[in-house]
Structure I
Amino acid sequence: MSEVIVETRNLSKVYRDFWGRQKVRALKALDLEIRQGEIFGLLGPNGSGKTTTMKLLLGLLFPTSGQALVFGKEATDVSKNERLGYLPEESYLYRFLNAEETLDFYGRLFDMPAKVRKQRTADLITMVGLNKDKRRQLKEYSKGMARRIGLAQALINDPELILLDEPTSGLDPIGTREIKDLILRLKAEGKTVLMSSHLLADVQDVCDRIAILHQGELKELGRVDALLKVRDETEIRAKGLSPEAQAEIRAVIERNNGSVLAMDNPTTTLEDLFLSIVRDSEARPGRRAKQDQEK
């Protein structure tokens with residue numbers, strides 16, 4: 001088993017009003033483990049607790065109860081921050097700097113030597129496809145271009161853990177594919193990625209495991225392929241069969257000189273799974289997540 005990079009234990013967060021009265025219970029007893037080298041997706045409708053979870057892991061919020069651990073340290077321990085990168089849903093960058101100046105600035109915040117900053121800046125600009133626009137001020141960037149430089153900024157310190165909030169927001173289909181390929185590349189380099197997204201197809205394409213939150217509660221947790229498998233149906237793909245043999249079972253396929261290419265459970269889509277869980281949660285608000293679907 002890979003090393004646990006992120007762990008939450010009974011993590012809860014309550015937002016209170018000026019008088020200290022409970023206003024919103026944003027997160028309820030969340031238990032998660034994210035392991036080294038995996039891409040983990042955090043899904044849920046608006047207000048489900050995704051952003052609260054990320055802010056708790058970053059140490060930007062304090063938990064009401066429970067624990068959030070990153071690299072085995074309390075999430076509020078700022079020493080962990082040099083090992084992680086963060087792309088918020090809306091990147092707050094200096095509009096009058098260009099891409100090179102932006103990355104150089106953030107590299108300075110990590111006390112990176114000038115030679116290392118220069119090389120890292122050049123590599124990241126190439127990685128996110130902004131070579132042609134690297135000397136344009138950010139105020140001239142489209143939303144998609146701003147998203148790319150925001151991602152480069154999150155990677156400037158070569159982090160071990162990357163938290164991405166809506167990473168493909170504002171990108172066209174080609175840009176979206178490139179960002180997903182980049183996320184997969186980060187995994188291939190041994191990095192750990194935690195991402196949230198409303199674009200379920202993007203999550204389905206890149207994530208190893210997902211957690212679905214609704215009204216602050218964990219409703220589903222497991223591997224994407226296991227969660228999407230339709231277990232009460234069997235799907236058979238074959239070739240070389242006559243029309244008369246197509247509806248018959250495996251033994252008949254073999255007797256008719258056919259070959260079974262696949263015989264397994266069909267899968268649903270992440271969108272259908274997500275909507276089903278949310279509707280079930282609204283109908284049965286006390287239901288908790290089942291055991292992690294690893295098989």
Structure II
Amino acid sequence: MSRAAALLAALLALLAAVPAGAADYAGPLIDAHSHVSSAGAVDAYVEAMKRHNVSRVVLLAVGGEQKDDPAWLAAAARKHPDRVIAGLSLPDPTGEGAAARLDAALEKSRARVVGEVHMRQVGRKVFDRDPSGAAFGRILAVCARHGVPIVIHYELTDAAAAALDRALAAHRKATVILAHAGEGPPARVDGLLTRSPNLLVDLSGMHFQRTPALASETGPMNPTWKALIERMPERFLMGVDVWSPRLFAPAMLDRLLIWTRRVLGELRPETAERLAHRNAARVFRLE
């Protein structure tokens with residue numbers, strides 16, 4: 001095959017991967033889940049927000065892994081108060097006195113969200129905390145009393161989903177946001193959402209740099225995820241989940257935000273609006 005023919009074939013394959021008639025979502029966008037990797041990283045992200053019409057970003061702690069998160073997040077919110085919503089760090093959610101400390105911190109800070117709280121992670125660093133236990137139950141009770149959602153990193157298995165079901169059933173007034181969709185699969189997430197009206201799911205970290213992904217950088221959205229999102233559009237939030245320093249490079253931020261708008265564009269317009277900003281505005285009290 002000649003070089004020209006190879007280039008033409010590649011172009012045709014790329015065009016075939018994009019659904020006919022789909023256009024990038026061009027409306028308001030709130031990044032419901034991201035982080036910072038250093039004190040100055042927020043500045044690069046805010047510049048990308050300006051380039052891509054992202055009105056607000058929810059900046060979360062990284063489960064206690066970055067000891068400077070509270071200072072970095074507070075500084076980011078002070079520097080960019082019209083753009084940054086700073087999450088309240090909770091590094092040890094099942095530790096002695098954690099609920100009392102959280103209660104006092106929420107009373108003092110008036111934070112709009114707690115997290116990201118690492119409850120179950122079995123990859124890079126291992127956590128396996130029981131969401132249905134008494135210690136985390138006290139955390140959920142505090143969040144419910146203050147009307148503040150809590151974002152949890154909780155990687156699902158059938159047994160883990162059953163434990164989360166128990167926690168959600170015991171604390172119906174608490175709003176829990178499952179980060180990264182618990183890494184799926186869609187059928188397991190479907191069951192959780194069906195049984196627990198106080199659960200929301202964020203789709204952060206499901207971009208083309210990660211596995212599993214909602215879609216490759218240029219390909220269509222996974223049809224099973226798409227069907228679930230379209231069926232329950234009020235239960236999902238869109239997040240980018242930047243964290244590592246390499247993701248803050250301007251070119252990479254551009255690719256991630258272009259991908260985000262492209263994927264949203266595959267959804268029905270009303271669904272895209274809900275994921276892009278309406279659900280986040282409601283749950284984080286931005287309206």
Structure III
Amino acid sequence: MKQIITTIALALVLSSCNTSKKEKNPLKTEDMETKTELTNKEKAAALLVSLETGDKTPVGYINPEKYIQHNLAVADGLEGFGAVLQHAPEGGFKAKIVRSFQDGNYAFTHTIYDFFGPKVGFDIFRFEDGKIVEHWDNLSAIMPNNPSNHSQTDGTTEIKDLDKTDANKSLVTDFINTVLVKGEFDKLGSYFNGDQYIQHNAMIGDGVSGLGKALEDMAKNGITMVYDKNHIVLGEGNFVLAVSEGKFAGKHTSFYDLFRIEDGKIAEHWDVIEAILDESEWKNTNGKFNF
């Protein structure tokens with residue numbers, strides 16, 4: 001009975017969120033419902049978009065008896081999800097899905113938010129029997145375009161090479177562990193096609209040369225970026241997302257790196273870097289990772 005009441009309450013909260021539809025979004029639920037059954041990545045996208053539209057249907061995609069939350073600023077379960085909605089700012093939240101993917105029981109999205117301020121984020125959802133049972137994310141403020149005039153989200157969105165998903169995931173796993181975790185930067189060039197590398201990190205320019213310059217500049221300023229452990233690698237076709245843990249500027253940090261692979265080489269990169277809250281501030285005990 002408690003879960004039924006919670007679900008009804010969530011639906012009422014969602015219906016009171018901002019329902020403005022200033023522009024047509026191809027991922028809106030009313031468009032999806034013309035299909036017999038949504039894919040998991042469509043369900044994940046619909047849930048995020050409902051933060052803006054107020055559509056009540058996507059709440060039903062969450063398992064009301066099991067929703068494990070890894071955003072450490074949000075309490076566990078549907079109650080935690082509902083509490084966030086109840087504190088929506090005037091005008092509501094905004095959510096624009098830029099990219100969405102699916103890998104087995106996982107769906108993951110790349111999204112532009114107005115979520116207590118303009119943000120860019122990655123969300124990961126785990127499904128069981130067609131219901132969302134677990135959620136992870138990484139969020140950061142939207143920054144000005146980088147030295148090569150790329151934003152944090154622009155670039156291609158086309159998913160292709162589905163038959164190469166496993167090979168592309170293996171390539172990224174090897175790159176993360178060899179170069180970023182072990183620090184074998186002498187092997188960096190083997191993962192790229194020369195200097196052809198499109199970069200969307202707000203502080204770094206295009207090319208492997210741009211990456212090298214950024215790392216050199218950080219070192220000169222005493223800023224360190226350390227990858228200690230890769231937790232999971234997810235992919236669909238030519239896109240691969242790696243979730244890693246480490247330190248940035250001395251702070252315990254979560255790294256979400258999205259790569260586009262072309263002809264067996266890393267061709268493009270987006271990321272979201274988020275400092276992990278001190279444990280005293282956690283609103284759940286599930287940890288930031290624990291995949």
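Structural remarks
- Origin of the derived value -9500 (helix-only ellipticity at 222 nm (-39500 (n - 2.57) for each DSSP H run of 4 or more, over all residues; to 500); candidates I, II, III): I
- Calculated for structures I, II, III, mean projected area of the Cα convex hull in nm², for residues 50-169 alone is largest in III.
- Among I, II, III, structure where distance in nm of label points 7 Å out along Cα→Cβ at positions 106 and 218 as derived comes to 4.7: II
- Each of I, II, III could give Cα Rg over 2.2 N^0.38 Å, for residues 130-177 alone, but the derived value 1.63 comes from III.
- Which of I, II, III leads on distance in nm of label points 7 Å out along Cα→Cβ at positions 242 and 274, largest value: I
Computed from the coordinates by the stated procedures, all read-outs in this text should not be read as laboratory data. Predicted model, so just to flag it, every value in this text is computed and none were measured. Cβ atoms are built from the backbone, for glycine too; each structure is taken alone.
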